[in-house]
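Q: The following blocks contain the structures, represented as structure tokens.
FYI, it's all coordinate maths here, none of it is from the lab. If you're wondering where the values come from, they're calculated on a predicted model, not measured in any experiment. Cβ atoms are built from the backbone, for glycine too; each structure is taken alone.
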Structure I
Amino acid sequence: MRYFVTIGDREVEVDLGIDGISVDGEPMTADLVEMDGSDVHSLLIGEKSYRVLASREENNAWNLHVYGHKVHARVMDERTRRIQSMAATPDGPRGPKPLKAPMPGLVVKVVVEAGDTVSPGQGLVIVEAMKMENELKSEGEGTVERVLVEPGQVVDKDQILVEFETPREASEKGSEE
């Protein structure tokens with residue numbers, strides 16, 4: 001299983017395979033043991049031992065305390081990372097494109113309604129897929145024309161969830177008012 005661990009502005013790739021563990025492609029020996037059913041773990045890396053207090057936060061985040069130092073880490077497995085990249089907002093506005101489901105799933109929540117103005121990166125719909133909730137976001141600025149789904153609805157990959165007015169439609173509406 002491959003994980004991507006982000007600490008500050010540094011990301012490392014951790015591969016837990018049948019042949020052992022590697023970090024950024026470098027093989028290493030490591031062992032992690034939970035101590036007495038608590039959040040305290042004993043981490044052995046090579047011949048060095050660490051006592052780690054680990055508490056899980058939301059969104060794959062962890063607060064780690066190692067010898068009096070607090071470290072905030074975000075851990076994401078390869079599958080989750082791929083799903084989030086499909087639902088991620090690209091850099092810069094590209095105009096209102098219909099929001100499509102990046103994977104089959106169940107609509108958990110619809111955050112917008114017809115007539116709402118949205119900005120780039122704004123959450124529109126939350127879809128559950130493979131027991132994970134994925135917030136689907138707006139790619140650009142626009143006005144919602146129609147919401148085609150509702151909570152509890154099952155959707156297919158590439159199904160249109162939200163449609164936006166074209167820039168011309170939006171400006172014509174604005175001049176009529």
Structure II
Amino acid sequence: MITRADKENEIKVISDKLAKSKAAFIVDFKGMKVDQVTDLRKKLHPVESEMKVVRNTLAKRALKDFPVMSDAVSTTFKGTNALVFAYGDVAAAAKTLSMFAKDIEVFQLKSGVMDGRKLDEKSINFLATLPGKDQLRAQFLALLNTPATQLVRTINEVPTALARVLKAKSEQN
């Protein structure tokens with residue numbers, strides 16, 4: 001039997017994880033096998049996320065410290081739930097969850113919260129389609145680099161064209 005001290009400790013742990021996370025997702029894992037849950041946890045680790053199975057009442061009590069989050073997701077806590085905390089790139093965590101939901105039929109994305117806004121399953125799947133942080137950085141750097149590259153090509157084109165004309169002229173003689 002779980003004691004009051006254990007419950008208070010669990011509430012504190014959930015509250016600390018919510019405070020550190022950029023987003024939290026509520027998932028239903030009922031019907032999943034132990035190896036499937038372990039596989040999901042392993043897939044979440046590289047994207048700086050973690051899954052924690054929670055008791056609904058304790059999760060609701062932990063959310064009382066975060067009224068904005070509580071308003072967004074407190075009605076979702078029904079059945080067998082786990083919280084997925086995204087500490088790093090939120091899109092990468094959403095992508096991992098979305099891909100896992102496609103592979104495992106019994107796994108269900110219920111809802112989530114990011115920046116105080118509620119995310120339904122459709123929103124989470126849309127978030128999963130967005131490029132990751134590293135890909136966005138690469139696209140931005142390429143965008144910044146394009147004008148300079150085009151300028152260098154244009155400047156180099158004049159001497160190159162002159163060299164071609166001189167070479168063609170020398171081959172005629």
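Q: Figure out for me which of the structures I, II the number 27 belongs to, where relative contact order in percent (Cα under 8 Å, 6 or more apart) was derived from the coordinates.
A: II
Q: Let me ask something else about it. Can you tell which of I, II yields 1.9 when distance in nm of label points 7 Å out along Cα→Cβ at positions 109 and 133 is derived from it?
A: Structure of origin is II.
Q: Also, I was wondering about something else. Assuming 11.6 is mean count of other Cβ atoms within 10 Å over residues 21-28 as calculated from a single structure, say which of I, II it is.
A: I
Q: Here's something else I'd like to know. With FRET efficiency 1/(1 + (r/R0)^6) of positions 45 and 141 (r between Cβ atoms, R0 = 25 Å, to 0.05) coming out at 0.00, pick the structure among I, II it was computed from.
A: I
Q: Any idea which of I, II comes out highest on distance in nm of label points 7 Å out along Cα→Cβ at positions 85 and 125?
A: II
Q: Tell me which of I, II gives 0.90 when you compute FRET efficiency 1/(1 + (r/R0)^6) of positions 13 and 117 (r between Cβ atoms, R0 = 35 Å, to 0.05).
A: II
Q: Quick check on the output: -20000 is helix-only ellipticity at 222 nm (-39500 (n - 2.57) for each DSSP H run of 4 or more, over all residues; to 500), derived from one of I, II. Which one produced it?
A: II
Q: Hey, P(r) over Cα pairs in 10 Å bins from 0, in percent derived from one of I, II reads 9, 30, 25, 10, 7, 7, 6, 4, 2, 0, 0; which structure?
A: II
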